[in-house]
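Please find the structures below.
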Structure 1
Amino acid sequence: MNPEPSTNDGCMQPLIQVENLVKRYAKRSLSGQREEKLALDGVTFSVSPGTTLAVVGESGSGKSTLALCLACLERATSGSIWLNGENIVQLSEEERRKVRPQIQLIFQDPASSLNPRWNALEIVTEPFVLQGKWKREEMVQRAHSLLEQVSLSPEFYTRLPLELSGGQRQRLAIARALALEPKLLILDEALSALDCSVQGQIGNLLLELQSSLGMTYIFITHNLAMAAHLADTVAVMNRGRIVDLGPSETVWKHSECHTTRQLLAATPGLKRSLPTGLER
């Protein structure tokens, strides 16, 4: 087993630290030959507690594969993912199941992960039922509190997921994730299907939750404006590698990386708006 990563004296221990992460997928070509696709190629970064890392890049750059590996939904080929000092890459499947509640993943369309036959209150109550720690009345009370935290009023409690708007479903998905008391919340293009005003509302909700609960986020997106608004640190990915990494303002305003400059060029007006866009 690799030794636990060390930190400099006086520095905060990272909540999650990724070192040389590699993910290869085996596939068959049209001719029937076995081929390998390198989805992640030596990815390394860390995230401090209570901060947000934005991971940006074009489609196919490896962002979603990274999310699945971090959430223990895909097993990395090699490398390390340290969570609170434990390398979760080396854990058995049974041990990984115990880790999964600590790292919650919210997708672009949460409807696929929400039981369509349950109403909002039942969906948020379910994690408490599975934990079996509380009486029914206390579980419902806790669910009410979580729904209030994400600004879903009681009129929505009895509605099914398909009876909610896209923004309301994302609020519900966030509430359900918080019920598991995760240490890390990964949002994989979670705002991209929403219109601009709703994106802003959910983005502000995430900042409020981070302030009140000390949440740690990995925000995966192709929306550079939202990344600039939410993130403390930015990682730019290209072809499975992190090609640019640093404080948000430094990456957006001073980067010499070709990939970063291409992304900025494809987002007209972002650089001009950065002084106010980076205010959090």
Structure 2
Amino acid sequence: MLSVTVLGSGSAGNAVLVRSPRTAVLLDAGLSARQLVLRLRACGVEPETVGGVLLTHEHSDHAQALPVFCRKHGVPVYANGGTAGALRGAPGLAGVNWKLFQTGAPFGLEDLEIQSFSVPHDASDPVGFVVRHNGSAVGYLTDLGFATKLVRERIRGVQTLLIETNHDEKLLQEDVRRPWSIKQRILSRHGHLSNTAAAEVVADVGGEGLVRAILCHLSRDCNRPDLAVAAVSARTGPRVEVFAASQAEPTPVCDVAVRQEIFPAAMR
């Protein structure tokens, strides 16, 4: 059985735990090493049992735990050549066990099948992931400014989709702390998905067996969980369960293959 738990997601760091009968892997490791260990143990997972970190790209809110967490606990890092190349010279990464994959080429990790695919973002070679086990699949789609045809095709058929809803467009435009140049970057095709853009993606793939969408990477200044959930739910209706992940604490464990409600009513 495949399950997923968002350990934390937002502007300050992102990490997702995916478990199967034989292994546990992390999608990104952007929390502090201390928080990553605490949250893994809260989920009943010892850090040294993690089979690997699957890295989407090199930005610190997705990779900051690598120097301490991966070296201390012997956890390998799975990344493509562009991402690994961007990080290999960083302080503290000399002892990390790199496992390189080619973007687009599936590979196995214990009883998991991993599919990576390119996404448009301002990083060296950013990717999204689909993780499969025995017919169940979870998609991880974050840090992209635009969902290309390739992206949409790769995530079709997943039961659970973790998708970025970075900002509410109105709140971003009204934000007085960000200069216009930063807003332009966020809104560009190599920036971040808005609530509206993510809702359109979920609606597009929602008829392909999608059970739930977990909304991730919400800006602490330019978004709110209620706005993100409302935007996506308005496009999907009741057929897809919609839930916003938190920066502060892990989500409940989500069984990827089961349609029944598992989140408390107050969290939906």
Structure 3
Amino acid sequence: MATSSVAFDALKTSGQFFAVLKSVAEFDKLEVAGVIRTQLSPSKREKCLIAIYLRSSANVVTLMELKHQKHFQAINMPARTLFELAVDIRLIKVIPQACEKMIAFIDVEKLRCARKILKFHAVHPITKVDPAVYSSFAATEGPEIDALRNTLWSPKTPQKTKLSHWSGMNLPDRIALLGAPFDEIYELNYPHLSWQVHSGLTGVVNMKAETFTIMCGQSFMLAADAYREILLAMIEEFKIQKANTMIQGKLMAAKMLPFTDSPEQALKLLNELT
């Protein structure tokens, strides 16, 4: 069966964007991962950065396994997560007490979930869940966690009563605080990622077949852009450029090499950027 030129171009472009993400992942392995693994006594701030970096790397590993347009929903999900992780890692520089809040939010969220389970069990006592562990955690750890929450997030925090993110801000406000390049990605590309995460039929019904291929390509490219921001943050924070002065040029080259047409063109690009 013949393939239309539109579908062929969409498939080719999607493949190039997949290659961009793969190229950036290979750059990470060669230039960044080894440095991060050698951190013996990281500070609290460094631990937060490393945790975001490792989560990001894990999402990229997942994306590398999703190579067919039939996986368009699964491809969108880790791409969306990578974007939000990139926002998180950049917020560390601009949110007061960012790492203290990020770490404290772990227990704040656990306590919220424990209390939610206990509340449900109180109304539905025949529920097949043992409330003892949740009750013990809420009783012993709850007061200290509540006190820390009240200290870190002031009453003026928009999400004080319903704290859904460690920054105390919703995603649009986080994007507005950071500006470029996140604002453009959020306004132009983020909606189609959310279509595949939330319920409903938007982004699925009345779509041409090649649209799903295009969406995969967009997600791969967005993931590569977010991954680049995360790697740049790690390079800056751990001062990797001091020992590897051309590392940022190499990262730019990693994003551009999949669009070269020959080994000679690739070498010329690499020489220009490094």
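Read-outs: derived from the displayed coordinates by stated rules, not from any lab. Model, not experiment: these values are computed from the prediction. Cβ atoms are built from the backbone, for glycine too; each structure is taken alone.
Odds and ends about this structure:
- Source structure (of 1, 2, 3) for helix-only ellipticity at 222 nm (-39500 (n - 2.57) for each DSSP H run of 4 or more, over all residues; to 500), computed value -22500: 3
- Which of 1, 2, 3 yields 37 [relative contact order in percent (Cα under 8 Å, 6 or more apart), calculated]: 3
- Which of 1, 2, 3 leads on mean projected area of the Cα convex hull in nm², largest value: 3
- Computed 1.00 for FRET efficiency 1/(1 + (r/R0)^6) of positions 98 and 234 (r between Cβ atoms, R0 = 35 Å, to 0.05) - originating structure among 1, 2, 3: 3
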